[in-house]
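Down below are the structures I want you to see.
What follows is calculated from the coordinates using simple rules that are stated; it is not laboratory data. Everything numeric here is computed off the predicted structure, so don't read it as measured data. Cβ atoms are built from the backbone, for glycine too; each structure is taken alone.
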Structure P
Amino acid sequence: MDTLSSRAKARDLRFEPYHAPVVFALGLFLRLWLIHTYPPVFGDDSVTRLFLHDRISIAHSLPALQASIFLLTKISDDIFAARAWMALIGAVAGVGCYYLAADLMGRSGGLVAALLFAVNPFLVAYSTVPYQEILMLTGLFFAFHFYFVERWVASSLSLGLACLARYEAWPACAVLAASYVLKHGISPMAGLRAAILFGWAPLAWVGWHGGLSPAGTYVLEVSPSPARLWRYVYLGWITAKFTHIPALLLAGAGGWLVFRQGLLLQSRFRVVAVFLALFLLSIVFSAHGDPRDQVRFVTAREAHLPISAVAVLAGLGWPRWQRLRWVLVAAGVLLGLWGSDRFLARETSQPRLQLATRVAGYLDRAVSSEQTALLLARPIPAEGVRAFLDRASRTGGEPNRRKAAEVLEQTGGTAPEFQRTAVHCRRARQRLRTLTSPAVSPARRREQIAAGLPDWIVLWSDFAPEDSEDARLREIAVANGPPAATFRADSMVVEIYRIRR
């Protein structure tokens, strides 16, 4: 059912060619401007992906985004190139949102939904750095759109991309496959075609690894704890927090229309709604909770899908506000632009991130091509490593725990401050070293120290020596004082020492 009048439809047909380019340009230029204004890369996972740019597989993460970063760094290892790539993906996601929303409610409503999607502060901020969710959304939007217009191969490829970006896209395979079989008649051949078209990516991934994720990692955890239901409250709060009031008012009208007009009885709405319901069900079984509380909370980034759903509902409810509709849309867009700027300003002002970027700039200027710099910082907390290994043991026994230890070693497990500094270095990146890592055994640490002292030592104020060798390195640094450079942010201090031979 199209909620627009025939007159509005006529206007849609006349202006439709301009909708997608407007959404794309807005999404792209907003992200590029934010990247230029706030150059530090925030977020632990995003930094790790850039730090391990020479890998395609990282722990349990699906490979689509990391593979693109791997290929991109063969052309340029400048982090701006990777962030510009993310900005492009985010802009294309806005176009995908437009086409899907237009399939559901007409072009004007689709444009409203896409504009509010394109400037949502949460979605914008997390698509300026390498996070997988925006790539998943891009694949999902186009997968559903191409399915609705019966372009089966294009839908299959788009869904495969989404499924190789995030596990949250996998329920769409079952939904689209079932819908395809019902559309073409229930038969073995229709079932086989549906399985191939919409299930090839998960089937290939599971077949390659012999399970949902590589050995030593985990993605699902079955637990009877009712505390896991609190995850829904948390995601609802995140969705409301990062959706401005004008968009919420429009979405409220859209939600009312869904029930009042029985839109869930229509096949397109029903297909999307069933996918969202399965996604919400899967949240309870996610094994990767928030470190603050692994049971009650999941990562806030799981709100990408609920926030996108709210944007689509806003497009649906847009006509109901009559004279105020364009005022609400304009206010939503302006508040989105302002909120996106504030989000990036807050995330990039974190003291540890600010110090890492300032240290990286200094090392680029000071460390010559023949020199090395050793960074001494707080390693990954031992309790975090223990929790990771314990959860691996609960999901797969002692063999899985041993494999998890191997995964930790293979993916570095280095101190977050080292990774942040290395990623923001340009010239000095290949000459920066660290010994504070679960992947570096005490014997290996002694070997590296015995091989010779570095030319520079970067000492973070919260560095705590784990053994006598670490303590000796700190003593050597201080003995070469005063530091060549000192950087401060809040209570944190980083001192850089030039080691005399």
Structure Q
Amino acid sequence: MQCRGGTPRCRPEFLFQAPRPVSGGVPLLVALISACTACGSDILPPPPPADTTPPQVTVLFPNGRQYDEDGDGFVDLRVTVADPGGLVDPVGMRVRSLRGVNGPAGDDANLLDSWPVTTRDTALLVAHETIANLLHGGENALEISVPDTAGNVALDTIRFSVPHGALLRTLQSGLSYGAAHGVGVVVCPDDNRVYMAAGKSLVVADAATPGIIGAVEYPLAPDNFYMPLCVPGDAVLYVTLAVMRFDRTAFQWISEVKPAFASIGVVQSRADPNLLYVGESYTGGIGIIDRARAARIGSIPLQTQSSYEFVGELAVLPGDAKIYASRLAEQGILVARPSTGEILARIAIGGPNWPGLGVTDAFVLSHDDRWLYVAVLDGDPRGVAMVDTRTDSVVRTLPLPDYVPQDIDLSPSGNRLFVTTQDRWLDLPSQNVLIDVPTWRVLEAFPRPRPDGVIRFDGGVAFRPDGKLAFVAHNLDIDVYLIRE
């Protein structure tokens, strides 16, 4: 008998009827079972066991304090995945920062939607942090979620540490002026460019890329430049020596302010945006510049104690209620009323054990104008002093005793100070430092390596408007630091 599926004799109810004898004494049931071995298509095998095992996840990077696999300063994520009981679902992979990020991605965002992903398949996940969505400095935790096609999900949390700041690269200006070096640095927010005064040239860099755009010499300059000042909306950049002018749009030097007075410090008035105050050399006075007329129209009538004085830095309060001026010969910081020249105070920044008032060439106001942060280059202790602008007195000093502070800038958030330094001791290279303002402590110290017997000059510093990069004058080049808040 040939048995075919679906015939009555191959249906279960027929097979299990009571057996009856057939020829040879073999029961009919046994004969039918033997004859129906060809009917396997009608008898289904048991289903396989359900896949309840999540994928296996192995994190290769980050690992402890190792976070940067390709050496670019950013976090690299490399994860291998496997699913012995099924198949990994790459589309469903998620990476979330438990501390969030400094950027537009939300706290619960899948960073694989914001970071470049170079590999994302059933065996490997590779992604790279970006400056747009930057992890915070210090301890971090990334939660990785890897599903498989059966709906099982593997969760793993990577814990690692990243520095609060790091040197990314050095932008080579191509300049060579012997003893000259970069001094003042500014970032102009309306064109997102970095400007550094270096010798008789202005070095210009793109703050976004970042990269050098060019260096424009002013051969008629009688000496090296000091401080650049950017006024957003004004195409002219102002650079002190006298008060030189650089057209940012035409990318060329134009006529300087007349009459010309030697100067260093420069700041915009906060009562009349058209006016600039410049700290004039030798006399120690403060000149007044009319930007629209490109002319020096007068000075603040100060009664100073020295006829040979240099004003390296200026800061002014809202409405020009007070102006702060550094003093080299007199020492300390002079506080005056710009409208009358009245001397309101002389701030001692050198500390109680210093014989004079202390010396500074650099300070910066807090964004609410409540504090003046001062880089004390000569005093006991050297370091960073914090001045209360209501009482014009030092409330605390962060010592940097083995360094000579040069310049200082405050991050846009107001939470970080970057201080550049020079060597105090021949056998001990100093370090630039990043300070956490709320806790008043050094978060990171950045080495300033140099060959033995060679002087390295680190000068001005300026934060990018988003606070994620800081630009530092390094000899005639620009160092770029990544800043993590």
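Each of P, Q could give helix-only ellipticity at 222 nm (-39500 (n - 2.57) for each DSSP H run of 4 or more, over all residues; to 500), but the derived value -500 comes from Q.
Of the structures labelled P, Q, one was used to calculate P(r) over Cα pairs in 10 Å bins from 0, in percent, giving 4, 17, 26, 25, 16, 8, 3, 1, 0. Name it. Write down the numbers at each step before the final one.
On the way: P: 4, 17, 26, 25, 16, 8, 3, 1, 0; Q: 4, 17, 22, 18, 11, 8, 5, 3, 3, 3, 3, 2, 1, 0.
Source structure for this number: P.
Which structure, out of P, Q, was distance in nm of label points 7 Å out along Cα→Cβ at positions 344 and 376 calculated from, if the result is 3.7? So the calculation was done on P.
For relative contact order in percent (Cα under 8 Å, 6 or more apart), which of the structures P, Q scores highest?
Details: P: 16; Q: 10.
Checked P, Q; max of relative contact order in percent (Cα under 8 Å, 6 or more apart) sits with P.
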